[in-house]
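Just so you know, all these numbers are worked out from the coordinates, no wet-lab data involved. All values derive from a computational prediction rather than experimental measurement.
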Structure 1
Amino acid sequence: MKKLKTPEGKEGEGSLKDYPIRILVQHAQTFGPELKRQRLETNQVRKFLDAINQLKAKLVGNDFSVIETEVVLLKPKLAYAAARQDAVKALNRVMSEAIDKVHSKADFDRLVQLMESIIAYHKAEGGK
């Protein structure tokens, strides 16, 4: 399976906000159906989606530093889901790489857009 490419910075750091939105959508358009073929079900990532939405709400009117630790802790949540269901492994790889590039509110906003785009194309392909 292809790896979803995100922008690279110095020494692999990068910043997710630099991921051009049109390219993000193109990648999600390819990756969403791939997750469907792997039989990923939305309920398998519901806790992850809920966690992102809670952080999004918590960020309103606050500085990114308020949620930074919780953003990083999304990685173990995904790893746990991937350990339980093989279908989550590809999503875990992509989102973990993306989470590593979240260093600001703009990066977090792009993470939300990435996740929403992947799920939208997964559902459009007939994913449950």
Structure 2
Amino acid sequence: TRKQKIGSIQKRKNGIVLSLENIVFDKEELYFVIKIQNKSSLDYDLNFLDISTQTRKQGKKKSIQRISQLPNFKYDVPTKVAEKEIKRMVYVLPKFSLSNDKMVVLELNEKNGERNIKLKVSNKYINNPN
């Protein structure tokens, strides 16, 4: 089996780093291994982490179709990521595949704060998971 290296999918904002470490396929499910790293001096209170699929913008049309993917399970989702701390969690989603004009977006939302991060993931990682 061919293992693909995901490692580089990450987005950083105000000292908060959201990374997608791996996507693993098992039976009828996709396991998203997600890491949140807090490099700031303020604790990060997690409001929610949402995974959705959306259409990539083409040309001048700005209409984006966004569909939330509801996980079957969530493991180890933190309510807080303290300063200088790293937390990992796993979202288990029903298996899906994406056409070329679609991508996955992980949206991290801070409770009572503005450090919200959107991480875009190419469809090739979803269609060819580990």
Structure 3
Amino acid sequence: MTVLRLVSLVAIAGICVSIFAIVYPQLRGLSDAKEAEEAASTLSSQIQQVITTGNPENPSLFIPNGYVLKLENSNGKQKISVDGISLPEDGFSLNVKFENFSELPPGEHDLHIELENQQIIVQEVT
């Protein structure tokens, strides 16, 4: 009887470990997607802040593995794009230029955003 209980507990533990091994990567993927969307949202709001105030901003962004943040032109409006999400929905009111890069790959990025000649310049600080 004790052996049967022990075998049952081992089987249940094996099932739990298997479920965890299957579910964990999916949960991690959802977390990475949310983090990528937050990076796009942060950059978009910082650019909007520079457009509104004219004051430079220096945001730090983290882009998780498997994601790339880029500037896209949609219907004549520029937007920040990551994983099929584009921000802001109605685009920026001024032209935005990524200087010395075309997209931000995964990793930590320190940026400098400034208004120059009615254009927003986004530079990566090295």
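If you work out Kirkwood radius over Cα pairs in Å for 1, 2, 3, which one comes out largest?
Looking at the calculated values, the largest one is 3.
Who wins on relative contact order in percent (Cα under 8 Å, 6 or more apart) among 1, 2, 3, i.e. which is largest?
1
Using the calculated result -15500 for helix-only ellipticity at 222 nm (-39500 (n - 2.57) for each DSSP H run of 4 or more, over all residues; to 500), pick out the matching structure from 1, 2, 3.
3
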